[in-house]
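A.B. asks: Read through the structures below before going on.
Just so it is clear, none of the values below were taken in a lab; they were calculated from the coordinates. Just so it is clear, the model here is predicted, and its values are computed rather than measured. Cβ atoms are built from the backbone, for glycine too; each structure is taken alone.
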Structure P
Amino acid sequence: MTYRVIALDLDGTLLTPQKTILPESLAALQRARELGVKVVIVTGRHHVAIHPFYQALALDTPAICCNGTYLYDYHAKKVLASDPLRPEQASQLIELLAIHNVHGLMYVDDAMLYQETTGHVLRAENWAKSLPESQRPVFHHVHSLREAVHQVESIWKFALTDQDTVKLQNFTRVVEQELGLACEWSWHDQVDVAQSGNSKGNRLAQWVESQGLSMSQVMAFGDNFNDLSMLESAGLGVAMGNADEAIKARADLVIGTNLETGIAATLYQHLL
């Protein structure tokens, strides 16, 4: 099989726990691009939160953001395709968040909005402060998410976090049953809520087809449940060694952790 696309999740996959890219990965991916292979970021992150990685990889491809909610062209600075939440859906979700005392970060337009300062928000803001100003993602504290819903153009997703993961699991079931929205775990204590039908795999397949290619020509790397849709539909789905056992069981190949050079080794073995 000749792979023509490399699809990369960021957190827990391409990125180390310190949010850096291993030099071995950078070198192998650069070599792949020199050979004409397309490298694409497929992430749960907002496009404003991937600047340093997109620039480090020197990409020319659009980025798939918020678990497939939208396709973003960095060079033209515009959204190419999207399926955001409708304002009424976001309002209903915010009502449920209040009832169940769950905190959410709302991803919109070119920023992330929060009402309550959670640990997740603090960690993200601290990381942002470590970056050059031109690469910092935008966080805004708002008095009311309910009001903010009607003051933005697009609502990409909600990121819900809680130390009580059982509480989050139960809340996820409520959201799925009452609102019919897509809920995917993107971290051990984070559930992302987006428009039904959105997934990394679906958006990636759409983009790959637009390039005149097929998913059988894709090598995809991921580590969490929101990566399964692309790992299972790719020609080669690669799970990281730090992934949950349930993810590893459904991947074609399992490599080392995101602290090891498995991504580079896999590219040299199967592609370069």
Structure Q
Amino acid sequence: MAERPTGLKATKGIELLTWGTPNGWKASIILEELKEAYGKDYTWQGINISQNIQKEDWFTKLGPNGRIPVIVDHDQGGFAVQEGLAILSYLTRHYDPDHKFSFTDPLDVSRAEQWIAWQAGGLGPMQGQANHFNRFTKEKIPYGMQRYTGETERLVGILDNHLKDTDYLVGNKYSIADIASFGWVHILRFSGVDLDAFPNLKAWWERIVSRPAVQKGTSIPQKGSFGNDQYLQRLKDDEEFAKSERELKDKIAAAKKEYGYKYASP
């Protein structure tokens, strides 16, 4: 068992404090991409959010919001950056000189910023609420289930439509705009949304999840069981899990029917 982190352990380079969540993956994926592209190594520590390590004083001095991920750039005097989207911008601004994952054209820079802002204000918060109402409340509240599952479907429908004529979100090039939303799309099935209903988005997810750096990034600090591929495998392997998932799917469908939900996007 890994020791419980109590402070920073590196003295040079980038140090990542993270856990295996869609927000955490933003940082670990871009760091793995930079490592593969430029040989830019980094150090990481697993911050188990169920143990509230991210609320401890040493952590909140670095990330005042008490959330993962946080990076510390020891080569910039121990400069700390919180929020996955700010980390994507910081790391590519300082350590992506060839703009392999970022842009130089001002309009493409803006396009990327727009999709990143869209993710921060829409997809992440809404899908997070879908997870909360579908999985983590003690009582199943139909209004919350259909409201947030439906809003997640609306948002991924926007991605699906945008991707009908392009492989990636901006400039037909894999970038931080894609990384920002990837982690949430990676757990869509866990969130109660049928990825197969969005074929352009599914193809985009398949393109990204096949990247070696993405596979490594989503395995930090360990490979989880929430990804779309792992979720399907678990349905096959675990009969009890498959039964509970069918029951959850029926409850979401009943909640949608109760409130007259009809899919529409945008």
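A.B. asks: Among the shown structures P, Q, from which was the value 0.96 of Rg/Rh (Cα atoms, Kirkwood Rh), for residues 62-213 alone calculated?
C.D. replies: Numbers: P: 0.96; Q: 1.00.
Considering all the candidates, the number was obtained from P.
A.B. asks: Among the shown structures P, Q, from which was the value 27.1 of mean count of other Cβ atoms within 10 Å over residues 22-29 calculated?
C.D. replies: Here the read-out was taken from Q.
A.B. asks: Turning to a different aspect of this structure: Who wins on distance in nm of label points 7 Å out along Cα→Cβ at positions 30 and 254 among P, Q, i.e. which is largest?
C.D. replies: Result for distance in nm of label points 7 Å out along Cα→Cβ at positions 30 and 254 over P, Q: largest is Q.
A.B. asks: With FRET efficiency 1/(1 + (r/R0)^6) of positions 110 and 142 (r between Cβ atoms, R0 = 41 Å, to 0.05) as the yardstick, tell me which of P, Q scores highest.
C.D. replies: P
A.B. asks: Can you spot which of P, Q the value -9500 was calculated from, given it is helix-only ellipticity at 222 nm (-39500 (n - 2.57) for each DSSP H run of 4 or more, over all residues; to 500)? Intermediate results must be reported in sequence, preceding the final value.
C.D. replies: Details: P: -9500; Q: -15500.
It traces back to P.
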